[in-house]
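FYI, it's all coordinate maths here, none of it is from the lab. Keep in mind it's a predicted model, so treat the numbers as computed, not measured. Cβ atoms are built from the backbone, for glycine too; each structure is taken alone.
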Structure P
Amino acid sequence: MSEYQYYEFVAVDQPLTAGQQRELRALSTRARITPSSFVNDYQWGDLKGDPRDWMERYFDAFLYLTNWGTHRIALRLPLGSVDPDTVAVYCVGGSARSWATRTHVILDVSSEDEDGDEVYDGGGHLASIVPVRAELAAGDRRPLYLAWLLGVQNREVDDDDPEPPVPAGLGTLSGPQHAFAEFLRLDPDLLAVAAETSGPLKTKAPSAAALSRWVKALPEAEKDDILVRLLRGDDARVRSEALRRLRSPAAEQPTGGGRTVGDLLTAAENRWAQQRRLAREREAAERARREQAAAAAREQRLNALAGRQDQAWRQVAAMIETKRPKEYDAAVAILGDLKALAVRDGAIAVFNRRIRELRQQHARKPSLLDRLDRAGLG
């Protein structure tokens, strides 16, 4: 199998200038380049550029995947929309990294699957994950915790290390956060035990009255700045900043989990074992139900067959005379019921005599005899 690599970059806050597009085109003649994106896949070559450098210079989101199992996602946010030190708390090990430039904070998370050999039919993943960026800018720390949890899953954090602050709502991830976790192949059992100490989300969208009071209280210069930014198309960033400032501090404040990395891993393993046990119990119960249903159906057939065995034997003989495979199969099924009825009613000797006679009569029909043997009608 040839190598496959997929690169997708997106500019959200500001479109690429004509000059920036020319710079990118000089590095790739076949990439799909627009004012808001760069998309290319490779089966024999590789990207002639450094994704880290491109994130610092051009783009706000980046997704990379390969058919040998690498999944990588990076998000760039303006300084002021997130605290670099807060982001760094959750970026430990090799799976999650963060750094700050003069103007931005960048979160870079990657997942490796040793099995690899994945098959992809192009993009579509990044569009469902990009809204995580706005959630981070609005003060939602759940994506940061998911990045930290990936490091725990990959055994990149010491068992004795304490859990970082646990954000609310881990048990009710948003759609983009679900896509983020699934793309990074985060273990559902590990996420479930992590969510056990995560409180419910308390933050609600501000009311019109609250928004009105907040706007009236803003200094005139800040109002002018917001209006200019909105007219320049910076509405998403302005909205996220406003929502972050309007949020209740108590609703934003994560809680201390009080657990260690080892506690989480052990709880996840126990949950996995319990889920497997429950699954086996459900399978056994379903198998027993099917067996009981089959036994009841067979008993009903046997009751209907009782008293008309001779008629059934004649029906079998007529089916065999057709020499058609499907009729052979139907005849064998009837013979199976006749045998079960004989065992139930203590008449197995009579049945055995008649089946010997039938086999002798049709000794030159190997296909029929093979079916009888496989059905235990020897």
Structure Q
Amino acid sequence: MSREVEIHVVDTLEGVSSDEWNRLAGTNPFVRHEFLLALQETGCAVPRTGWRPHFLLLKRGGELAGVMPLYLKKHSRGEYVFDHAWAEAFERHGIKYYPKGLSAVPFSPVTGPRLIAATHEDRVLLARGAIELTKQLELSSLHVLFPHEQDLEALTEAGYMLREGVQFHWENVPGGYPSFDAFLAAMSHDKRKKVKQDRRRVADAGVTFNWLRGAAIDSAALDFFYECYENTYREHWNPPYLSREFFEQIHAAAPDSIMLVIAQADGLRLACALNMIGDDVMFGRYWGTKEFVSGLHFETCYMQGIEYCIANGLARFEGGAQGVHKMSRGMLPTPTWSAHWVADPRFAHAISEFLDAETAAMDEHIEELEAHTPFRKKS
């Protein structure tokens, strides 16, 4: 006889056991209790900024068996899966699109579990529970962004429509590249030559790099990173999504999840990239610089990240959203997904037809990209 199943909704993780949540969440740093709680406690993902938490807790016999990060959104900023055309279509027909339901990591286009449970059965229950909540709250729609591959079957079974996207990820070889030079040797002549030229240009400018992780990151390093991070947003005339306090809290709670690449020249720090690490995967997240140096962006954000992964035996480096140009640095096109449930059947039908056509076009695009691999053809 199966134990009684209940699904609860909470507006904060403060009263949820971090040990129980993290037992389910595993090593992905973006869905761990400390990361999501810090987003709330530092005022980054809260109702005032358009993110109202509605986390789902699935319990079996009173024990936590599944969780799902979920927010009510009053806008579509900070998501990286664009649904502005859908919102405009709703508004043209006099129907409210916002608030909508969203299962995602705020401000983070990173793959990871969204239906966080040990079994397929419980993942389906979470997916259906989120739909029931959407109906109860009379929301227009529900969106699950960048779910892990194991979530897709459950989402489809629960009645969601899938949408395909693409990012560019670096993959280590089985057993790991023995060195960065071995990685370069696997690339085609033209791509290898371009990488070496770009790296030489940065080195000739007198730039060197430090890798800092965990306890090696002090307050001065975090201050410098945040100065660079703020500068990137200022250049685009936008305030930053995340606060200095957020990064400080994450570093205090999970220090080994953060790795900084710091570029310096003439004894002064001039650029920084922040990466997040979980188990054997590194995620490139934020970058900024105090001055322009040709090639510095690619070196700081991508080549140093790949070199770190090789040196530390990490299996994958996810370079973030967008960027076909990343292929020339050895990052390959990788499908990403989102899942969508729309309450109004008329809009659901129209969006379904759109997604069918879009997915076919995306498959063709990825196939074309794969034909232009930066690596040498195997004989």
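Structure above, values below:
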| item | result |
| --- | --- |
| At a computed 22.8 (mean count of other Cβ atoms within 10 Å over residues 28-35), which of P, Q | Q |
| Label whose coordinates, when Cα extents along the principal axes in Å, for residues 132-299 alone is calculated, return 85, 46, 27 (choices P, Q) | P |
| Parent structure of the calculated result 1.61, given that Cα Rg over 2.2 N^0.38 Å is the read-out and P, Q the choices | P |
| Relative contact order in percent (Cα under 8 Å, 6 or more apart) - highest-scoring structure of P, Q | Q |
| Entry that produces -11000 once helix-only ellipticity at 222 nm (-39500 (n - 2.57) for each DSSP H run of 4 or more, over all residues; to 500) is calculated, selected from P, Q | Q |
| Label whose coordinates, when distance in nm of label points 7 Å out along Cα→Cβ at positions 12 and 84 is calculated, return 2.0 (choices P, Q) | P |
